[in-house]
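Engineer: Structures follow.
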Structure 1
Amino acid sequence: MITPRTAALIRIIVDEYVSTGLPVASKQLVEKYDLHLSSATVRNIMAELVEMGFLGQPHTSAGRIPLAAAYRYYVESLVEDEVLQDEIMERIIRERETQAEEDYFREIVRRLAFFTSEAALLIFPGKVYFSGIANLLQYPEFSDSVKARKVIRLLEEPELLEHIISQVPPREQVVFVIGDENAFDDMHECSLALTQFQTPSQQGTLGVMGPMRMNYSRAFGILDHISHFSRY
């Protein structure tokens with residue numbers, strides 16, 4: 001059972017690991033956050049989360065890292081980042097009013113990649129826009145060139161694009177496809193954040209792709225706002 005205390009700890013561990021990419025230790029959390037808990041108590045809760053499949057232990061003496069179940073729990077409680085959305089909104093309004101449609105689409109994915117620090121994609125029937133592939137290569141998770149090439153090559157596969165489109169429900173929301181929820185084995189260490197993108201003439205799928213420790217909160221806030229704005 002996930003208690004409020006355990007839920008708060010899951011969110012903190014995910015945020016910490018997303019920020020640093022390093023295993024998270026109980027002592028580190030007690031010293032950095034106002035938990036009102038002892039290091040031993042935090043360590044016991046983390047041990048329970050390991051047993052529940054939320055956390056993993058990469059090395060015997062190391063801290064813990066979030067697993068797909070922890071990220072899934074985390075994204076179910078996300079809220080919008082209003083400050084970041086306002087910044088995005090101003091840019092989108094200016095670009096939509098002054099640019100041709102093709103240029104506007106390219107600029108959308110370029111800015112989405114810039115603000116999320118992930119790879120961005122916009123898929124329409126017969127047309128795909130990509131940006132930010134270099135962002136993926138900056139993550140240690142993709143330091144293995146063979147692994148990185150497999151992931152990047154998948155972005156050119158029609159089967160993957162069809163799978164991505166099929167994940168987006170016909171309603172206004174952002175969905176996440178995390179780790180082994182992806183149908184392709186080479187994507188099991190990646191996550192996708194996806195939403196609808198509506199124009200006066202066509203409907204597409206807008207998304208970002210990164211490692212499982214991508215910044216879900218930021219991706220959610222930006223995608224949710226762009227998707228909502230694209231309908232007007």
Structure 2
Amino acid sequence: MICGRAIGDEVLRRIYDRDIKEVVIVSPWISPETASRIKELAKRVSVTLVTMNDPQRPPHQAALSSLYELVTETIRPMRAWLIALGVLMLILIPISAIAAATYLLLHVPTSYVTPISVIVGATVVGSIIGGIVSILMGMGKTRTVRVMPLKGLYILPNMARLHSKMIILPDKGVVGLGSMNITGGGLHGNIECWTWIRDENITKKALEFVNWLATQTTYVPQTTAQTIEIERDIE
């Protein structure tokens with residue numbers, strides 16, 4: 001067991017082991033600092049977070065928002081040949097049509113002037129429209145979306161009164177329990193206690209508790225709260 005002020009880094013050192021594959025975090029509140037650490041952790045391991053939606057804590061709300069990342073997705077890839085075709089239609093075809101019309105107008109009877117002008121005009125307009133469409137289609141299309149890098153994010157309503165603080169390492173059969181919120185104050189400011197328990201049965205029950213929490217999208221009456229029975233003494 002670890003007790004004292006600013007024990008956060010010592011507690012969290014365990015979740016950064018190279019062979020850790022999955023981390024499940026239960027904390028009523030997080031802070032922008034810890035949200036950043038959770039996102040970094042999620043780049044190499046599977047992370048699930050269970051927390052609350054507490055509108056009375058702006059730092060917590062800011063931390064939840066910061067968990068999302070803006071990612072640019074390609075909807076339609078760029079096609080260079082369509083862009084080249086569009087440029088050709090915008091420049092070469094109108095110039096060629098006008099040059100040909102000029103030559104013909106100088107060498108044909110006056111009665112042919114109007115038909116030639118109509119044909120050339122239609123060719124130029126059609127070429128310009130086709131060129132613009134071709135370039136637009138060739139340029140491709142992207143969109144920016146919000147992406148959640150965590151495996152799971154479960155946010156309970158504030159009325160659920162979540163107060164559990166727990167970190168589970170499922171592949172190691174380890175559960176961490178204590179008083180520490182995963183916030184800046186919990187990690188670096190407050191006097192807290194924390195203990196790590198290696199026990200497959202307790203780990204299984206802790207995961208069952210998390211799965212139950214994940215189903216709670218409305219107020220959880222105290223009379224239906226699930227408990228975990230630890231069937232052995234913890235030294």
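Read-outs throughout are calculated quantities, based only on the coordinates presented, and are distinct from any laboratory measurement. Remember, it's a predicted structure, so these values are computed and weren't measured experimentally. Cβ atoms are built from the backbone, for glycine too; each structure is taken alone.
Engineer: If we compute FRET efficiency 1/(1 + (r/R0)^6) of positions 140 and 156 (r between Cβ atoms, R0 = 35 Å, to 0.05) for structures 1, 2, which one ends up with the highest value?
Structural biologist: Structure 1 comes out on top.
Engineer: Hey, distance in nm of label points 7 Å out along Cα→Cβ at positions 4 and 148 derived from one of 1, 2 reads 3.7; which structure?
Structural biologist: The structure behind it is 2.
Engineer: One of 1, 2 was used to calculate distance in nm of label points 7 Å out along Cα→Cβ at positions 68 and 180, giving 3.0; which?
Structural biologist: Numbers: 1: 0.6; 2: 3.0.
Only one of 1, 2 returns 3.0 for distance in nm of label points 7 Å out along Cα→Cβ at positions 68 and 180, namely 2.
Engineer: Let me ask something else. Identify the structure, out of 1, 2, from whose coordinates relative contact order in percent (Cα under 8 Å, 6 or more apart) was calculated to give 32.
Structural biologist: That value comes from structure 2.
Engineer: 1, 2: which one has distance in nm of label points 7 Å out along Cα→Cβ at positions 52 and 116, as calculated, at 8.6?
Structural biologist: 2
Engineer: Okay, next question. Assuming 1.00 is Rg/Rh (Cα atoms, Kirkwood Rh) as calculated from a single structure, say which of 1, 2 it is.
Structural biologist: Structure 1 accounts for this read-out.
Engineer: Now for a different question. If helix-only ellipticity at 222 nm (-39500 (n - 2.57) for each DSSP H run of 4 or more, over all residues; to 500) comes out at -15500 when worked out from the coordinates, which of 1, 2 was used?
Structural biologist: The structure behind it is 1.
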